[in-house]
Structure I
Amino acid sequence: MRAVVQRVDRAEVWVDGKVVGRCGKGLLALVAAHRDDGPNEAAKMADRLWGLRIFNDEDGRINVALKDLPDSGEAKVLAVSNFTVYGDTARNRRPSFSESAPFERGRELFDRMVEELRRLGCRVETGVFGAHMEVQAACNGPVTVIVDVPPTAGARGASETGAGNRRQTDG
């Protein structure tokens, strides 16, 4: 799995003119599943996001994890599915999305990651998987990182997932 993660003061996602998810101080995570990912990668991504030391400590150093922020009653993570995070532009100007998981597998792994974050104690809100979404964020810093959890040996292979049958959507 891969996530483009931004430290935010607040963020929200809109679908069809309505806010469907928001967070306060925390992370905006644009998340994609790789075609070879399985449940282990989803759990590892959740753990990495929960423990990612991306917030400033009292000395102004980036050294504090999401899990260490005080509970404000608001969501700490706004997780937005985004298969384009695996877009490959190495050879062309038009990105290739062949590394992204197919639609249903991507949804399953994204949902698994969100469930695992919640199990860890994180308040999470999401967009709508596969929908055209508008994301608004007040980035803090700005601090933006890419979190990669590569597929492990024995993870679900591309031949099992039918990666060539990907449904192209905005989410």
Structure II
Amino acid sequence: MSERPYSIDQMISAKSIAARIEALCHDIHDEFNDTNKLIVVGLLRGSFVFIADLVRELDLPVEVDFIEVSSYGDGMESSREVRILKDLRGKIEGRDVLVVEDIVDTGHTLHHVSQLLLTRQPKRLKTIALLDKPSRREADFRADWIGFEIPDAFVVGYGIDFAQRNRNLPYIGKVRFTDQ
């Protein structure tokens, strides 16, 4: 089976992403300014670049942990079945937690992970997503903070992949399939 050819059109520049992260971190700081440590939980794999930039910009004591979930595999559509592939290493009971997602599409993944983490009784649990596609929402869930609202397009870059490719792009780009 041959790979379908595609090109990538830039949607959100690296400079715009950096400016938005700076603004988001001011809001996060205002929410958690009284914390003794903020546990930043990244949803792997797509959020790792966003997390790195967030924690470097946050003027708070932070600890980083990860949870790996799968709802896409190598496809372009969510399977709507959220599977936990790697759980947190640390405990979050009584702690301040910020869950970081790359993109909210149907909302099933972030909703499922948030509900799971709430059963572990954190002091506060807030969510942030770099990208939001509200037109695709199926689960009744919205992140507390959103970087950018985007239309229903398949995107890559800044940690987000298509079949494990294009994560290394410094911007968010729209995938456009070309004729063979």
Next item on the list: Could you tell me which structure in I, II was used to calculate distance in nm of label points 7 Å out along Cα→Cβ at positions 67 and 107 as 1.8?
Entry: II
Check: Once mean count of other Cβ atoms within 10 Å over residues 51-58 is calculated for every structure in I, II, which label goes with the largest value?
Finding: II
Next item on the list: Could you figure out which one of I, II the value 3.2 for distance in nm of label points 7 Å out along Cα→Cβ at positions 3 and 99 was computed from?
Entry: II
Note to self: Between I, II, which one scores greatest on relative contact order in percent (Cα under 8 Å, 6 or more apart)?
What the structure shows: I
Check: The value 4.6 for distance in nm of label points 7 Å out along Cα→Cβ at positions 91 and 123 was derived from one model only; which of I, II is it?
Finding: I
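Taken together, the values in this text are just the output of simple stated rules run on the coordinates, not laboratory data. This is a predicted model, so every value here is computed, not measured. Cβ atoms are built from the backbone, for glycine too; each structure is taken alone.
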